[in-house]
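Listed after this line are the structures, all set down as structure tokens.
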Structure 1
Amino acid sequence: MTGLHTADRREPAAVELRGATVRFGTRTLWEGLDLEIPGGEFVAVLGPNGSGKTTLLRVLLGLQPVTAGEVLVDGRPVRRGGEGIGYIPQQKALAEDVPLRASDLVGLGLDGHHFGLGLRGRRERSRRVDAALAAVGATGYAGSPVGRLSGGEQQRLRVAQALVGDPRVLLCDEPLLSLDLAHQRTVSHLIDERRRTAGTAVLFVTHEINPILPLVDRVLYLVDGRFRFGTPDEVMTSETLSELYRTEVEVLRVRERLVVVGVDDCSHHHDAVVPAGGAATP
């Protein structure tokens, strides 16, 4: 019987959740979450504070077990410290006296959780760090103390650190927070270029979809244990958001930007949001 199903074999999804549920005591954060995200797809993860966006990333990083269901990355159960996942945290300024050069910070993405280099030769390590720095346009300040770099430069280094291990999946937790518009565009396009050239799946947690809207393939929207998963045109509609929030919500397009009207808490996760009856400002 060997080989009968060879033609049916396919590459496993980069991320797959089957009936995933997370509960904290009597509170259910989300339940029965089914996702299948192939390599190269850009998924925006949206929702109000406390809806479980960051928890989803922690689950995929192996830091938070699910209460029920199954979670797979590249066809294998997730585990803490598992390879194949890159992580970009929120932009947070590093202290000026941090004793690290830019290249040192990127190198932590290869061996920050090991003692010594192990099997990684110094030459190969240096090559990969140099390549990651070049990929994000940071070669010019590779030897600079990280604490003396701008917020945008530091965030480029965090992207390089996440990519240096050649991940199959890239998890981004509000990576544009506190960045100006120019640096938001730079960081967004660095992430988008990676998924297009290397087939890396991207899960991008954000409160503001507009900076990445042209890049997004699908949206996962979480609200009070409920969720919707689909293309932006399927999810970011008045009907869908009204159903999720269980109140009247209107979604408008203003100069190619989304404006959500009617939910005060939405002001935390869209660029231009006003309460019902207010004036939308693009």
Structure 2
Amino acid sequence: MTTPAIRFEHAGLAFGSREVWRDLSLAFEEGSFVAVLGPNGSGKTSLLRIVLGLSSLSSGSVEVLGQLPRRGNPGIGYVPQGQAFDRDLPLRGSDLVRLGIDGHRWGVGRPDRAVARRVADAVASVEATAFADAPVGRLSGGEQQRLRIAQALVGDPQLLLCDEPLANLDLRHQGEITELVGGWHRRTGRTVLFVTHDVNPVLGLIDRVLFVVNGRWAAGTPDEVLTSERLTGLYGSHVDVLRVHGRILVVGEAFSAGFEVEEPHHLPSVDDSWEQSGGAAR
């Protein structure tokens, strides 16, 4: 048997008296595409921070690529939640991507042909060559997200973590970003952990789902987890899961309105504080 890309054993997370999740025991196999779902404050971003070695569990243990989590693990690529760049930031698109190689170092990196080639290849892989020399603050949200993905992939990671990479993008750009990540997964056969509000854009890509809510969790295939019975048990109130024209919609007392396995609002919470220094969370 191969070593799982990520393994949690009886893992728990709490902030003071607030329990986020408990007794999380599961493994994500190498080469799997996993969607992480749940409402705001359910610990999705915190889970990624733990895998990145930026935060610690309150109880239990976790292994990442066969080792304890550590900050700056070169085997991990990380696409953070999108935040707008200052329009006047003197940083080109290719400079942003290069941070995935030497962003953990002080000062400006020296000219290096091998590094320049790696950056150019990563930029080309996300079809961003046409705007690689433009200031990142002047690019659209979709263009910036392509460059963030290139930054995450430039180090040739074994594991790709994506923290709501589709947030604030229109449907066209959501489809483009989903295809970029899915294409990398198909070409490399490596592992993707994809946090998202809406499972539908990645429904055709995912092997496993992890749904976390109210300190409880469920994991399995989409057909096993995204059911009325499983989500009713997680939320503690009746939930209907509807499948309409190949899309999944969830309706229930826990929500003020129907939604597509997504959170109706994205509000600041303990999940939203994260550290990033350039590169693969170095």
Next on the checklist: Given 1.5 as the derived value for distance in nm of label points 7 Å out along Cα→Cβ at positions 102 and 134, which of the supplied structures 1, 2 does it correspond to?
Outcome noted: 1
Item to check | Source structure (of 1, 2) for FRET efficiency 1/(1 + (r/R0)^6) of positions 86 and 198 (r between Cβ atoms, R0 = 25 Å, to 0.05), computed value 0.30 | outcome: 2
Checklist entry - Computing relative contact order in percent (Cα under 8 Å, 6 or more apart) gives 26 for which of 1, 2? => result 2
Item to check | Entry that produces 0.60 once FRET efficiency 1/(1 + (r/R0)^6) of positions 22 and 174 (r between Cβ atoms, R0 = 35 Å, to 0.05) is calculated, selected from 1, 2 | outcome: 2
Item to check | Ranking 1, 2 by FRET efficiency 1/(1 + (r/R0)^6) of positions 14 and 158 (r between Cβ atoms, R0 = 35 Å, to 0.05), the structure that comes out highest | outcome: 1
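Where a number appears in this text, it was derived from the coordinates with a stated rule and is not lab data. This one's a predicted model, so the numbers in the text were calculated from it and none came from an experiment. Cβ atoms are built from the backbone, for glycine too; each structure is taken alone.
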